[in-house]
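What follows is a group of structures, each given as structure tokens.
Taken together, the values in this text are just the output of simple stated rules run on the coordinates, not laboratory data. Computed from a predicted structure; not experimentally measured. Cβ atoms are built from the backbone, for glycine too; each structure is taken alone.
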Structure 1
Amino acid sequence: MKHSQLLFATFGLSAGALAPLAATEAMIPVAFSLDYMDRSVSPGADFNRYANGGWLERTEIPADKSRWGAFDALGENNWRRIRGLLEEAAADPGPAGTTRQKVGDFFATALDTAAIDAAGLKPIEAELARIEALGSVDDLARYVADAHAHIGAPLFSFNIYADQKKNDDVAFYLLQGGMSLPTRDYYFDEAHAKVRTAFIEHVARLLELAGAAAESARAQAETVFDLERALAQDAKPPAELRDPLANYHKLTRAEAAAAAAGFPLPTYLEALGLPEAERDLIMGQPQFFASLGRLLTERPLAEWKSYLRYQALAAAAPYLAAPFENERFRFYQQVLSGVPQQEPRWRRAATVLDGTIGFAVGRLYVERYFPPAVKARLESMVDNMRGVLKDRILALDWMSDATKARALEKLAAFRVVIGAPEEWRDYSALEVARDGFYANVHRAFAFDHRRQLAKFGRPFDRSEWLRTPQQVNAYYQPSAGQLVFLAGILQPPYFDPAMDDAVNYGAIVAVIGHEITHGFDDKGRLYDAQGNLADWWTAEDAEKFNARAQKLVEQYGAYEALPGLFVNGKLCLGENIADLGGTSIAFEALQRSLRGKERPLIDGLTPEQRFYIAWAQVWRTKFRDDALRRAVATGPHSPGMFRAYGPLVNQQSFFDAFGIKEGDPLWRKPEQRAKIW
């Protein structure tokens, strides 16, 4: 089950010496470096190449990766640390029922490829038999509920999260889903015709591996694609899914059942275990569910069995014998992202553990690798940035006093969480044993489903984490009013105590500003100080905000990632607003910190220049072409090569720092620049 992550940002930070690795792999250099630069390039012509050209020339994307950059290298370093922890736990799991035992035994079964391959299709034979035995749409609804509670997401998806308009309550969300390709456009646009052909081949291969004759497998694959394309017809594209108001429709159970007429929703909800007391539901995309219900009445049950058979195989493939896992990799990584080879087995296993019992892994990680001193230093930085943004809101010339007062109320209400959760998730009720990899995955998903259902009847838990602390990330959770900086990202190149303030302000402080600004981007601004969707803006202020944001839509929409492939400015708008706010607020904070101090050149660079170079180096990135196409299609972030300078060309201070003037390629006229917060 996935949480509703309404706003999210990828970023990083760090400090302090780390404990030695248990595994033998060395750490990848990631810190700020002049060696990454190409000073033969004018910063006013191509700032990404100026800051990162040396690195771009020397760097090859690893064979098992779809892209490579500072963010990815730091992530790889973290995975190597995690590998050491997992191997230690597997070799010496300790007493039964402990966190270490569960982590160690789970990892051991994930690495036991001999047992996994010997089991073949056996782990899901009963599920496939159940699909074959379906005799009615009611049976289908019960099966879908069981898949949603364990491994799989056929037909649609659901979520258990705060009611976004009344967040004291926990709500059940029905959301579009059930499609295998990245976005609805993959089913229709001519640019993705080859992917569609490859998808049908992929479906047929999986069905053949499960025992279907070649001719039957091909016919079923055509049916699967046809059904998914029909589902996609009335699905919203990613940019439209970003609007929380347009994707919020609170309905009674009877109203929801009528909206999805043709799909036995009451049967599904009962089988899923949703308490009867929860009488209201939130349907994200009613048109999609109306289409789904219609399709279930129009298309024969035999076709839906083919669809469910494939969905079951695709969901289980990462935990099954090598032929199934390899086929899934071939399509989803090689075809869709151009990745030549799989990551090593330990890395794939560690990823599975992160997605199933990730907070158990995180507890081991934080105990060894998160220096407590980082938390206090980061809290101080957050307070400083909050103060800068407060002053900027008060000084805005386009916002009314009434809206300013509400904005300041919201800013003051932000809760900041750093490193790790105060209370760790309790896995005591989860059984983990060395009886099989699939069995552990199945039990883990079932455990989490029960944990989610237990939220009903209780107040929304604003302290719950939506990401495990070992991940390289930071995020803003609007319904909880929560800014979270994960332990895994608190390392160079984001925060480096060995570097001067200018570098740290350009990296970690800009990250802090990015996350704070998410509370006031095109989506975040729709939530009030209590974290509820509410219209707290005057109509005139909202109109002025949208006009300013439109400049970013147009700016990024003109960036050409590949010939003929342009960034989707609407899809990436929230992140681009956050980048603009984060860098401009952090730059002002740097200027305040430098008042009355000497400003020596370091390596021939001013503090202002080092600030902007540090920002750009955080976003040094190389993509495989197929991966770049997929990234642009699915968003919500602009590719790194545009994040490196996109927010900066809206700031006169950037032009001043490098002497960039009218006539230079990166120069933007003042009237073209976006300035919001």
Structure 2
Amino acid sequence: MSQENQTNPNHVHDDRDHGPGGHAHGGVFGANTEAIFALLCGAMLGLGVLLERFAPSTPTWGPLALYLCAYFFGGFYTSREAISKLRQRRFEIDTLMLVAAAGAAALGSWAEGSLLLFLFSLGHALENYAMGRAKRAIEALAELAPETATVRRDGRTQDIAVSDLVVGDIVLVRPNERLPADGFILVGSSSLDQAPVTGESIAVDKHPVTDAAAARLRPDGIDAASRVFSGTINGSNAIEIEVTRRSSDSTLARVVKLVSEAETRQSATQRFTDKFERFFVPTVLALAFVLLFAWVVVDEPFRDSFYRAMAVLVAASPCALAIATPSAVLSGIARAARGGVLVKGGAPLEALGSLNAMAFDKTGTLTEGRPRITDVIPLEGTDETELLSVAVAVESLSDHPLAAAIARDGRKRLTDQTLAEADNLEDLIGRGVKARLNSQPVWIGKAEMFGSDGVPPLGAAAIAAIRRLRDTGRTSMVVRQGERDLGAIGLMDTPRAGASLTLQQLRDIGINRMIMISGDHQRVADAVAKQVGLDEAWGDLMPEDKVAAIRKLRNQTQVAMVGDGVNDAPAMANATVGIAMGAAGSDVALETADVALMGDKLEMLPFAVGLSRHTRAIIRQNIFVSLGIVAFLVPATIVGLGIGPAVAIHEGSTVLVVVNALRLLTYRKPKELVVSKAAAD
């Protein structure tokens, strides 16, 4: 193992076949060997033709020796691959090319056989170079993390390998340096360029955590303004971060690993072309065998029939078809990763572009996910201080966004009030929580939680308070301690600033139906939906109801579920495509989603959908070109088109398909999105 691999834990080493032909980019002699061999083949071919044409007095063995050299250099990698596939009892494109070249040699057409091998090997080398560009776009992510880090250990500062960092290490990051690990800021404030991980084009302001001890206990709950990622770039101020993940478990390392794995996950189109190729190649061999005996039916010499059969072998080889889908998928996945979107393979990439509908979770997706307390309604026999003291003590134990809002805003209202400590928190998923405080049970949650599953029903005063809150579009929480209803708390979550524009952009690119599904009361859901410009909002949904809603939608159309990847995981799993928002640093989101938007930006959705639709269009174009060329060349060679022109057209179509796929690496927002944004501004 090289030193680089030892020190950089994010280094990607891919032992799989490279490209549809399976050639390694570097060959056995070093980098670019395949391209060098192809050029040497062409040089030998050119010299041989020159000797035959312009030096007729040269002994016949001179040009023949040059053609034999051309056969060696042109057929080296092709024969290696063909032999490997034949051992697996697979007849593929390389086999057809070798048979055709051998047939040309048998006829004494050494120049044409050399031309065949030259163009095929050159096309393969160019194809692998182009595919290598797409792979390097992915592997470049792995090189973003630095190899060394400056840490403070045992009272002194030292430089160590990033792979030696452990959780809890304090790392010093100087201005304009790349961060070596995931963690949170302990000291200093700065602006970080997070584009390598989240795709955000603007630097993000970061500041120290307010409670380092709490951050250590719950690293996944660290506020985004204090969380940092490996591979991002520090701004103009020095900062100190505490490591929360080893380098091999960092968000960047996981993204590289998942994107690399995504290359092997085939789409429906790719599976079809693979099956077609396995059926088509033996059929071509059979057709060529039949054409060998055309001289029996047609008045022509065997040599002409043999030549025609070899030309058909070349013409019918589905080289372009074999590379049509994987080249586009790989380029699309690489472009998405550079833009902060993780797509887990060809299947979700294609499915994302086929969507007609999207379902959105409300909290944290269409809204900021930072609700605030707007109303505190204590009931008779209770005051605001008692109500908030109980609520804050219990909700401080939960990591739900509503609980965090009550704990945060409640503390501000209580000022110096000393709080008792609650314990035995029990999460009643989708309804609320239960805990113990001062030896009494406490329930906090939706009104619907009370009166079911053994929880006593609410009194008339509590029901009236909830009704008042819901009439104004507030999210409402009831607080009960023991047998007393202490009161109700109203919260409001503000819509994301760019939500309305993003939803309009999605409509512009063909997402005709968009629905918000929420566990909040229907009136709350309606209020938020109206603010962001949605026509449909389904409220009062438990997690199992969300799953049923997605299944209902999927029976009607192709639908995506957009959520945070945690509470929405079951619904996402039942959608055509599950899309997780703000997946950077979230293990659950990265694992459960088909598509993960690394940044907490709803605006990334139109880019992801637009890229997918562009990828689908490229795949269709490639398949049309590849099958169209075969459909033209097969009858053309049967009626007399020679091997030389057939090879030139055949290999030209392969290069055309790859170049077309590489256009995805330069994909930008579709014009419709730019127009929409300009209109909105």
> Hey, FRET efficiency 1/(1 + (r/R0)^6) of positions 98 and 290 (r between Cβ atoms, R0 = 41 Å, to 0.05) derived from one of 1, 2 reads 1.00; which structure?
Replying inline: 2
>> Quick check for you: by relative contact order in percent (Cα under 8 Å, 6 or more apart), which of 1, 2 is greatest?
In response: 1
> From 1, 2, which structure was volume of the Cα convex hull per residue in Å³ = 153 calculated on?
Replying inline: 1
> In terms of distance in nm of label points 7 Å out along Cα→Cβ at positions 314 and 562, which of structures 1, 2 is highest?
Replying inline: 2
